[in-house]
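There are structures below to look over.
Readers should treat all values here as calculations from the given coordinates under stated rules, not as data from a laboratory. Worth saying up front: this structure is predicted, and the values here are computed from it rather than measured. Cβ atoms are built from the backbone, for glycine too; each structure is taken alone.
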Structure I
Amino acid sequence: MTYKLLETFRNLFDGKVFRHRSSNQGDKVAIQFFEDLYDLGRSQKYLDRVSKGLLVLNVANTRVGVLARRGDGSFGQIVPNVMPIAEPGYTVRRGPIATIEIGIEVKIVQKAMLRQIGRVTSDLKDQVFHFKEKRGKPITIGVVGVNHALHYVSYEADKPWPTTGTGKYKHPYQEADEVEKRLRVQAAPSFDEFLLLQFIATNSEPYEFKWVNEKKTMLDYGAVLARVSNSF
């Protein structure tokens, strides 16, 4: 099967400029997990409750009556007496939720990664706490994309900022291994499932994208889907 989450992640970079300050990138990726889980079809409970509109996605990533920081993918029981909303092209419907059954947080680090790693790991761990507010027991999933490119260009408005390989402007490949090590040690234990997406994107013409190891990426993601399906 084609994994929609992986294709959506690819499409953030492939053939276009990636704008790292865009606030909905993680949401776009996270919502596809629930579509992939349905397409996998291994959990009859998940299939039945999604089909009946009892379990829905909340695109605002909030729960009614719960004050907590929003994640990127919030999926749970719809508030009673509310009609779920069907979105064209999606199987999982939308609506206000009372619980979180599955919570997903997505981060993408593509440049100056070691300077960001403290904030990234802190945000990831904190989000698990927020998913569990009001005595919730959700399945928590962390997804982090880590760039391994030989160089990278970021943009502030239309001004390019290329890496140089020295000082504060290290190339992604120079930092990727250490970044992944810290994520595995500092962030991964907080989640039920933690997925590292190793990719290569320079964010410069012709804006190509590829996985470091596409087969491994698909196997790793497929295994997460299978385990979550089994746990649900």
Structure II
Amino acid sequence: MENKKLGILGGMGPFATSVFLDRVISNTQATKDQEHIDTIVLNHASLPDRTKAIMDQRGHEFLQSIQPDIELLEHSGVSNIAIPCNTSHYFYDDMQAMTQVNIINMVESTVKYVQTYYGKHSKVAVLATHGTMQSKIYEKELAKHGLDFCPVSSDIQNEIMGIIYAVKSDEAFQSDELSHIIHDFIAREKCSCVILACTELSCLAIDPVLRKYYVDALDILVDQSILLSGKNVKQPPVAWTEVL
């Protein structure tokens, strides 16, 4: 099996990037150092805020800032680039146009997995930043794969955004808040699945009882990164072979 170097374009945010790298290492089947993935991590924390770039229509500033990072990873000889930030994928086509190296599409991969695991016409809620929601990248991808998007009220959206920025700023908040939101989408809105579509949400503990009702986009990116690097995943999600 060919070993391929993985590039990680991180810093969006730094904590989420560290969680992503930890999960890549933890979920790679390996019995010694040499069986792990050769990885280059670029933690560019000072990149412009992705939500503001979308909402203020200043995407060009974000793209100008990230282009040297993508070129640096390409020159470093990576075979794939993982960007552990859902909101940045609004600019996916523009970023991919900057390089011949494959940038793993976190949004597309997640929605394909949801379709395979939960089935077409499943009702799906998405928990994400204002930027991701306004861009409708998940809503459009869900529709493309025959899945029903569940709208999120402005109150819940503001609550989610508060949680996200609390993680970014290391503020204290109710740790069970996210679990309650997921539970309500399943119980009240009759959703089949909730997508955690912000990597800050991936940093939080969630009630284990809810595990089969949500999909963490960061986990999907982790598994794709491992498999595309020529390695095996310790506990691959159901039906991964069908998804890939």
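Using Rg/Rh (Cα atoms, Kirkwood Rh) as the calculated read-out, with 0.94 as its value, let me know the right label among I, II.
On the way: I: 0.98; II: 0.94.
That value comes from structure II.
Taking relative contact order in percent (Cα under 8 Å, 6 or more apart) as the quantity of interest, name the structure among I, II where it is greatest. Could you put the intermediate results ahead of the total?
Details: I: 20; II: 27.
Once relative contact order in percent (Cα under 8 Å, 6 or more apart) is worked out for each structure, II has the highest.
One of I, II was used to compute helix-only ellipticity at 222 nm (-39500 (n - 2.57) for each DSSP H run of 4 or more, over all residues; to 500), and the answer was -13500. Which one was it? Don't skip to the answer; put the middle values down first.
Details: I: -11500; II: -13500.
Structure of origin is II.
With distance in nm of label points 7 Å out along Cα→Cβ at positions 111 and 167 coming out at 2.1, pick the structure among I, II it was computed from.
On the way: I: 1.5; II: 2.1.
Of the options listed, only II reproduces it.
Of the structures I, II, report the one carrying the highest value of FRET efficiency 1/(1 + (r/R0)^6) of positions 15 and 79 (r between Cβ atoms, R0 = 30 Å, to 0.05). Write out the running numbers ahead of the final one.
On the way: I: 0.15; II: 0.70.
For this comparison of FRET efficiency 1/(1 + (r/R0)^6) of positions 15 and 79 (r between Cβ atoms, R0 = 30 Å, to 0.05), the top structure is II.
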